[in-house]
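Structures given as C-alpha cells follow.
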Structure I
Amino acid sequence: MRNFTAIMAAGILLALAGCDSNPLYLRLSSDYFPVSPSGATWEYSMDGGGSKIVTVVDQTVVGERPCWRFQSGADYAYWINENGKLEKYEDHTVLFNGFQVPIYQGWVTMLQWPLADGMSRRDSVGAQAVSQGVTLSHTWVRSQTVTGPETSPDGQWADCYRVHQEETVINWIQTAGFQPETTVTVRNIWLAPDVGMVAMESPDSVLTLVSFTGGEE
C-alpha cells in the first residue's frame, strides 16, 4: 500500500510538471468565452468590408443576477460565465403593428464547460403575449453541436472548438389572415482558449478576429 501511494504521488507530480506541454490540460484549464474584465475588446473584420467591435463595458444586474454587459455599436448583450456554464440573457420581441412587443426575457444556458468533441445541446422557449387584444405566439429553438479541437478558418488560432448552431424562430399573430412566420439561422462559431470567439460564419455574414485586448483586472 505504501509503494502504491508513492507511485501515485510520483505520477501526480509528473503530470503537474508536464501541464505546460499537455494540450488536453491547457484546453481543460482555458477560458473559451471570457466575459470579464471591463475593457476587454474584440475587433472583427466583416466579409465584404467594415468591422465589428465588441467591448466588455461593466458589471451590472439583469434579471436579478449579477452579470457582465457587452456593447457592440448601439446593442448590448449580457453574459454570466460561472458554475461550469455560460449563460446569456435573452430578450425576445415580436413586431406587431409597428411596435416591438416584449414576449420573453430570461437567462438561457449557451454552453457547459469543459467543451468536448460531440457535445450537443438543445434549448427552447415557448411564450405568448397579448397586444391590442391580439395573442402573439413565439417559439424559439436552438440546437448546437461542438466539434474539435481544430484550427480557426483563417489558420491563426489553434485548439479551437467549433460550435454549430441551428436556431429556429416561429412567430404567429393568432388572428384571421396571419400564418406562422418561421426563420431558420445556421451559424458556425469558433472559440479559442483564453480569447473567446475568433470567427463566426452564417449565411449573411463572416466575422474574423483581427485584434483582442484583455482589459484590466
Structure II
Amino acid sequence: MTEPNLPPGQIVLDEVVPPGRPWGHRVGKGDVLRLVDLEGQQAVDFLCYDAAVPTDRYSSMNTVKVQGNLYVGKGTVLYSELGKALFTVIENTCGKHDMIYGCCSEPNNFLRYGVRGTHSCFANFTEALAELGLDRTSIVSNVNFFMAVPIDDAGSALNVFGHSKPGDYVDLHAERDVLAVLSNCPQMHNPCNAYNLTPIRATIWRPT
C-alpha cells in the first residue's frame, strides 16, 4: 500500500477496508480521519459518537438544522444529539454527501427489492459497534459519504447513486474524542455502488 498523501503529521492508523466490510476506531481530539474512495462510486455509511459519553450519538437533524442544508460538504460540522460538535469536514473533493437516506438493512432490502438474506450496512454497523462495546440500539440515521440523493421540488428522492471519482476523499477533524464506525456498503440492488463493490481507505493522522 502506498503512503497516503497527507499534510505533515503523525500517522496513527492506516487501513484498507475491504468491499462490503465494517470498520470502527476511536479518533482522538484534534486528529483527522481521512476516508478515501480508492476506485470511485463506492458509498460509505458513517456514524460517530462522543467517546466520553457514547450514548450521545451523531444527530442528522441537529446537523441539518444548524447548517441549514440537507447535504454534507466542506465546512459541515457533524453534531450529536446533545448538540456537541463531533467532527468538522475540513477537506472534501467529492461535492455533496447524503445525510437523509440512512443505511440499508435486511428488512429494508426485502421491502424495497423483495429479496431476503442480503448483507447490509445495518449488520456492518452492529458488528463494528460491538467491538466498541455498543450495540444495535446505538444505530441512528447516518451520513452516506460519496453518495448523492437528489431531492426534487415535490420532496421526492429521485435516485440513489455514487458520484465519486477514484481517489476522492473527505477529511474529518475530531472536535473531541470520538468513536467512528463505518460500513463500506455491500448494497447491490441499487446504483449507490455502481453494482461493483470496491475497497476504501481509512487513515487517522495527528497534524503537527
Structure III
Amino acid sequence: MNRLRRLWWYHQLKGHPYQWLFQAPQQEEFVSLDCETTSLDPKRAELVTIAATKIIGNRIITSEPFHIRLQAPQSLDSSSIRIHQIRHHDLQDGLSEVEALKALIAFIGNRPIIGYHIRYDKTILDLACKKHLGFPLPNPLIEVSQIYHQKLERHLPNAYFDLSMDAICKHLDLPLQERHDALQDAYSAALIYVRLTYGDLPSLTSAYLR
C-alpha cells in the first residue's frame, strides 16, 4: 500500500481501534509470513493456517513464532488435504477467521511483510480483513524471489533462473525443509531475505539455471 493510500485509510478510520495500523510502518523490523489455504484461486481460497516470524536486523526471532490454525473452512476438501496434510480433525480447536486476523494483526503490526509469492497471501488476507474488519492490511510487501532474481540479473542479464524456493535455498546454502508447512516456509523466506540482505551471493553454476 502506497503512502497516499495509507493516509486515506488513516483518515477514514479516525477513532477506529485499528487506525494506528495506517501510520508509517516500522522500517527496522520485518515479519516473514506464510499462509496455507484451500485453493490457489483467491476468489475461492479460505485460510487454513497462518504463520509468521519477526526479523530484527539480521536476526530471525525464532523463539517467538506466530502459528495458528483456523476452524475448518467449508472449502476444505480432499484435494486441499492432499496438499497440506491438514484434516478437519486437525482443526477442531482452530480459531474463527476474525479471531485469527486480530491475533495476526497484534503480532505483525504495520511492519513490512516478507515472503515467497507473498502477494497471493496478502490478497487472501486482505479479502478476509475487508470482510471482517472493513479494511485491507497496510503492510508493505517484500518478495524474496524478486530480490533473488534481481541480484542474479546483475551477473547474468536476460538468463532464466529456477526461482522455486528449494532451488533458491540450495543456491544460498540454506537448509531445505522436508515438509513445507506455513511456519517452515515463513522461516525459509526469512532466511532467504537475511542471506540476500546481509550476505554475498554465492557463485553461479548451470545447476541453478533453467
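Coordinate-derived values only; no laboratory data. Since we're looking at a predicted model, the values are computed, not measured. Cβ atoms are built from the backbone, for glycine too; each structure is taken alone.
Where does the value 0.35 come from, among I, II, III, when FRET efficiency 1/(1 + (r/R0)^6) of positions 68 and 196 (r between Cβ atoms, R0 = 25 Å, to 0.05) is the thing being computed? Structure of origin is III. Structures I, II, III were shown, and P(r) over Cα pairs in 5 Å bins from 0, in percent at 1, 6, 11, 14, 16, 16, 11, 8, 6, 4, 2, 1, 1, 1, 0, 0 was computed from I.
Given a value of 44 for relative contact order in percent (Cα under 8 Å, 6 or more apart), calculated from one of I, II, III, which structure does it belong to? Mind showing how you got there, number by number?
Working: I: 19; II: 44; III: 24.
This value belongs to structure II.
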